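Nothing in this text is a laboratory measurement; each read-out follows from the coordinates by a stated rule. As the structure is a computational prediction, the values presented were derived from the model and not from experiment. Cβ atoms are built from the backbone, for glycine too; each structure is taken alone.
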Structure I
Amino acid sequence: MKKIVILISGRGSNMEALIAARDAGNLPVNIAAVISNRPDAAGLETAARASIPTHFINHKAFAGREAFDSRLAQCIDEFEPDLVVLAGFMRILSDGFVRHYAGRLINIHPSLLPSFPGLHTHQRALEEGVRIHGCTVHFVTPALDHGPVIVQAAVPVLDGDDEASLAARVLRQEHLVYPQAVRWFAEGKLTLENGRVRLAAELAEPAALVSPVLAASGIR
């Protein structure tokens, strides 16, 4: 069984979705640890209640990003994870950290990348007047909010939407596709070829990847 370590900075709702999927028997992984850069992150209590080891490393105690990332990597590596999962981890990671976990570090971003990288994605989507918004699970590369896409889920942008209503609609899809992406990794179904993600099922049946994405999107 694959081991994962989850990094959070706050409540960690995507972490909660991963724990729920594991507990339901839908995610065959050992969540070896949850680590936060904030000692007051609510998700640490959630993880502890689920009997998952927790740690916090206060980034404010370090002189710079590289020093913090080095200590964070030491903590992660003690658990020898197969995959490191960013679940609302609000830190820009150094190039050295990302290279250390190349091919085994994933993130979920609340937009359909490459559109709207960075912060305030939902408000920016509304300001641009897009009709389709969503979320993206991707492997992390040194470029911010960039990297090979594993899966995306799309939602409609409705005429009466504000930032909160759109964010809530996207978050529901995040909680579906992130456990799915981690499961694909755990089951050995993901490969990286020339900077592009391939699914084992996709190689055997070209249409196989389409169904999960559309099913998660809520669009028919």
Structure II
Amino acid sequence: MPKNKLVDSFNYAIEGLLYVLRTQRNMRVHFLFSVFIILLGIYMDLKALEIIALVMIITFVLCAEIFNTAIEYTIDLISETKSPLARIVKDIGAGAVLLSTISAVIVGYIIFSRHLNIPFESGVLKIAQSPWHMTFIALIVVLSLVIAGKVMLHSGTPFRGGMPSGHAAMAFSLWTAILFLTSNDVVVILAFILAFFVARSRIVNAIHNFWEALSGAIIGTLTTTLIFQVLK
């Protein structure tokens, strides 16, 4: 390859990277946070393999964001009208970015926790022993079950409508957590009333029907109860 062709290739690549940084807010956030994490790793004198692992997982996240941006522009270029398939393709690209970010957080926690005298196993044990952390875990699991249910049933969107009701599930999950965390009957009753009205509002506003709201309430209650019983 001629020298000028090679230089042009590097210039095009750098221009593409700078364009994504200029136009995409998420890319700027990922990039600045990545620089901070690398500098923190150097400051904490991480081992060479740990720095390599951080660089690789960070690069994975940044590349996922870049590919997602390229996919979005390509869809906008070839699709003149709004299409459900175009939206699905964009959602898949965004899902890849989310998955890569979650994996980066896990890897970062494992690496840095060992240098902060918080071993990974100890961190998991502390989470299991904290009722508030159990509440957070319960909400995440309930939300995941609701989204999975809607995907499998092809019902509604992840955060609106369909079977089951996510609002009812989260509201009754919080009520169940409060039931385990306090012995104050008044607080428990008030929390139940609030959860009931949240579920009722979804029916009144015709966002969900009775069975969708009821199924959400059951999922939230049973899942949170199971988590508190297993992790306590």
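List of remarks:
- Source structure of the calculated read-out (semi-axes √(5λ) of the Cα gyration tensor in Å, 26, 21, 18) within I, II: I.
- Value 4.0, calculated as distance in nm of label points 7 Å out along Cα→Cβ at positions 58 and 194, assigned to which of I, II: II
- Structure from which 1.21 was derived, Cα Rg over 2.2 N^0.38 Å, for residues 42-161 alone, options I, II: I
- Ranking I, II by FRET efficiency 1/(1 + (r/R0)^6) of positions 26 and 154 (r between Cβ atoms, R0 = 30 Å, to 0.05), the structure that comes out highest: I
- Given -11000 for helix-only ellipticity at 222 nm (-39500 (n - 2.57) for each DSSP H run of 4 or more, over all residues; to 500), calculated: source structure among I, II: I
- Distance in nm of label points 7 Å out along Cα→Cβ at positions 18 and 138 - structure with the largest value, from I, II: II
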